[in-house]
Structure I
Amino acid sequence: MTRNVDTRFPKNVILIYVEGASEKTYLSKLKERGTNAEIIVRESKRKNAVQMVELCVKEMKDLNMDAEEGDAAYCVFDVDENERRQMEQAHSEAMKNKVTMIVSHPFLEVWFLMHFREAPNHSIPKESIIQELGRSIGNYRKGDDVWKKLFVHKEKAIKMARSIASKNSLETPLDFYDKNFSTNMHILFDDIEKRKKHDPDQ
């Protein structure tokens, strides 16, 4: 499929659907990083995983997006907000429509904490993740803008997420659903990095 010449976006489009305020606040900052793409971040009106993917797919069609021409769509999920059965159905729908699912176990803050600590050799309760994160960056509440505090440690988080995935043979989004202290958020950041302008200040 060829993109219409009168499309609203002359650049490639990266569409990101998220569940809540924390994800939107954080990922909206990607628009400031000098990428050669139009980045759109939407907080989904529907929190059910399947319906969220369906909304994303609908907007992909509305925007005349085409993966073969470099467009990309992501849906960002927390494990603690979704039952596995729903995630399985969402994954099936996403695969059919070329949507990449980003899954964090148990929630986005595990990605935040990867910027500061080494991978644990045991499961960490959600409360402990929030407490450790607070000690690393100061008082933290969901929805806080922590981009600047995290960005300088971004490469450490990407490296750790990749390492955890490799050591535990985590390949599909459903694999991450089952593994505590894991996320495939690095996939989204790898995509953004590939699209960055060649600007030494970015």
Structure II
Amino acid sequence: MATKSATTRNHRTTNGNSMENISTTRTLLRRLRPSDLSAMRLLESDPLVMQFTPSRVPQSLEQTRKRLEGQIAKQSSLAPFGVWAAELKADSEFVGWFMLNPLAPHSLELGYMLIQEYWGKGLATEVCRALIEFSKTQDSIKEIIAKTNFDNDSSIRVLEKLGFIYNETTTKAEPVLGGNIQIKTFSLALL
């Protein structure tokens, strides 16, 4: 069962920016760290996980390392938003990552990737619900946007459960595999 509200604990970075840990019924969201490389590698080397990402294909160790380093480097500039590692409270097992990235002055983009072993267990819905609640505590945020491939039925169901409304489908060039890909955009107004 998903949590009704997010519990946060502030942590200060070396430059003084607040970094939020967010707790749900079953998970703890914390900021990414270099020691997450092996877990991120497990995630990003799985073809089934990667099929619905912009990368589209499994990533090499070096690609994953660069991506993780880039995310870590950006964390303080995105605070209190950004990317969180999600781990189970029961055993601190890394299950994936979730993001709330600023898009415009009053909107955020929601996204996530879960290790395949944790699909279908309600974790995406639970954690995304907590991130939505966290977003509501930020006075300037009025809307959350989410994008997914047109055929990513599982993510579409998660978004619909959370109250997101379908906005549009756009077609964009697919640089990795060639051809075009259709992307569905959803939005959630924060009241």
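Each value in this text was obtained by applying a stated rule to the coordinates, not by laboratory testing. None of the values given here were measured: they were computed from a predicted structure. Cβ atoms are built from the backbone, for glycine too; each structure is taken alone.
Details
- Top of I, II by relative contact order in percent (Cα under 8 Å, 6 or more apart), largest first: I
- Identity of the structure behind 43, 27, 17 (criterion: Cα extents along the principal axes in Å, for residues 58-121 alone, calculated), options I, II: I
- Across the set I, II, distance in nm of label points 7 Å out along Cα→Cβ at positions 130 and 154 reaches its highest value in structure I.
- With helix-only ellipticity at 222 nm (-39500 (n - 2.57) for each DSSP H run of 4 or more, over all residues; to 500) derived as -8500, matching label from I, II: II
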